[in-house]
Structure P
């Protein structure tokens, strides 16, 4: 008896002391914050949302989620036997279903201009130039679009704010603040240890920069969003295509658009405790309902206003959502941790021949002939497409 009692105690202590497996800079999740969702969702709806939006392969989620008759058991810590029990509603009708009936007037909309721009544009890898032309900086283009959208939506009665108003970081951290974290990462990457000293230093430097502009920056913006409590978040981006020859930049002919919602968590991502929690949190909030609704209208608006074709993913890291072309689910840091429905906009290929020409022309008035067509400036066209998409989506309930 004493022997098995000791084995049980050691197992309990080992489970209790198991460290959470977290993505860089993430906090351990508070699973008790899901308590308010107890009995708010049916088993059928939970499984449907899991398979059709958030994790399309059973083999990806089954090591972490066990679905029983009256509950879903969700593993709280990687490598431990601690579980969170989410009890299903007793009927197939779930409570507190999301509604898409809000209108532009009176809505709280937060716009997130992607990236940083300015002096940080090169570091972000969102900066290129050809010859003596002025550089293309996605962060600065995104902010210009965001400010135009804000002005127009406010004119229509919305309450609008931005995560940033300048081409400067929101986070107070800088790459040097991540020295220890970058060195810890490097020590784990044994395959890098045989590189030259210069190459090692470069890899560590790039890692510190990545923690700064891709992780710390997004986390800082998420804190703004948490305080603002918006009804909707629009993330403004431009896409880019791989260079045919990275050593000698030449423009591509491809030009298209797509719109992203949160979803398609892969197995390796769900192995992280915080990502597993964040997926369940979004699923239970039913933010996918509003995201898809807005995204589909945005996709139609970009197709109509720009004449661009919709982009289609080919790999497992994206999932086609619904039947409207151009709407896909991906698990990105921003659309995972921003606490509201999030729609990511990715129109235009910045390094395409036509778009590059339009960017070089800047924010001109009226129209100009570009590639045989009369076009307004690209910033205005982008902003008008966003506003038109929101008008079509939010002017009625569907």
Structure Q
């Protein structure tokens, strides 16, 4: 079902719409690119802690602490974004994350490492609710899907380039990973401080607490369905960084390099195809597109139930990534539209819970099922995608 029949905004091409996005948005995207390019440490944290001589249990606790920090940030970040405004919250996140990263670099005991990773997860994740809300504040509704796709494009490209650089830097000194990570985050803070106008973004001082927001969220059935479906799909997506690697290397017998190439294909597809794809997705009903994307994401991994050859692994990544590219920009825009203007930060913060919960639970659940029966895991992933699509489509809201 088409969301708009022949409205002028939807007839504009990709380049025309990119030109219409406001300058403050591009400033935020540029700063985010710099920051994501320098997000070195967390992907290399397992190797770093291991080289310090600590047991795998310490690594697990540290990574868990990072997820707990992100969970707490969903509560605090959404509140601050609405209470004190988007720009102050973004600055608190950037400066706090840089300081936390430097503290983590000096941590040498299990307790200080766990505390350091918690603070890194907390301060860095404060950025999401304020940033997502600011995009919705700055960008007209008919351009938001494109804007969220631009953000994802920037983040994925920066992360891919950054990881290549990080491998070289880590070969010389892990200490420099922490320093560069902190510096790039501070550069983002400088860009936000000087580039974004004072008072930019909304704030709702009269009802900035969580109590009125929770009442609104509980009564917003379309939002709750979107949250539940996104959580299911995030559980599936978490298998890419856990069970899928074991499938490629242990079950299918391919090398770690092949696993890296498969994940690289995911990033390359997003960088090259997602922005043009939004020209098609934005013309259709958002819930239909989310349902399609969730189905494809789940079915991509579900294919592995039928075989695990290299062609099947490639098909898995292609179909999964196609689903991700269809659903993700639409979901962010849809949640922003469902949220009341004076509660958008808290809505975005609450929506972030689905990712934090999936990060904590997805690998653990998936690895346990994989150890029992790998085929059952991939079948369940396919079913989860279909269930998520069904949740989105039942009694669909007509709010766009």
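Taken together, the values in this text are just the output of simple stated rules run on the coordinates, not laboratory data. What you are looking at is a predicted structure, and each value in this text was computed from that prediction instead of being measured. Cβ atoms are built from the backbone, for glycine too; each structure is taken alone.
Given a value of 20.5, 63 for Rg and Dmax of the Cα atoms in Å, calculated from one of P, Q, which structure does it belong to? Provide the component values of the computation, followed by the final result.
Numbers: P: 23.0, 87; Q: 20.5, 63.
Derived from the structure labelled Q.
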Work out which structure the value 3.5 belongs to, where distance in nm of label points 7 Å out along Cα→Cβ at positions 118 and 366 was derived from one of P, Q.
P
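A value of 26 was computed for relative contact order in percent (Cα under 8 Å, 6 or more apart); which of P, Q is the source structure? Let's see the in-between values first.
Working: P: 21; Q: 26.
Matching structure: Q.
To test your reading of the models, identify which of P, Q gives 1.9 for distance in nm of label points 7 Å out along Cα→Cβ at positions 294 and 310 when calculated. Could you put the intermediate results ahead of the total?
Values: P: 1.9; Q: 3.6.
Corresponding structure: P.
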If helix-only ellipticity at 222 nm (-39500 (n - 2.57) for each DSSP H run of 4 or more, over all residues; to 500) is calculated from each of P, Q, which structure is the one that comes out at -11500?
P
Once distance in nm of label points 7 Å out along Cα→Cβ at positions 62 and 142 is calculated for every structure in P, Q, which label goes with the largest value?
Q
If FRET efficiency 1/(1 + (r/R0)^6) of positions 174 and 390 (r between Cβ atoms, R0 = 30 Å, to 0.05) is calculated from each of P, Q, which structure is the one that comes out at 0.05?
Q
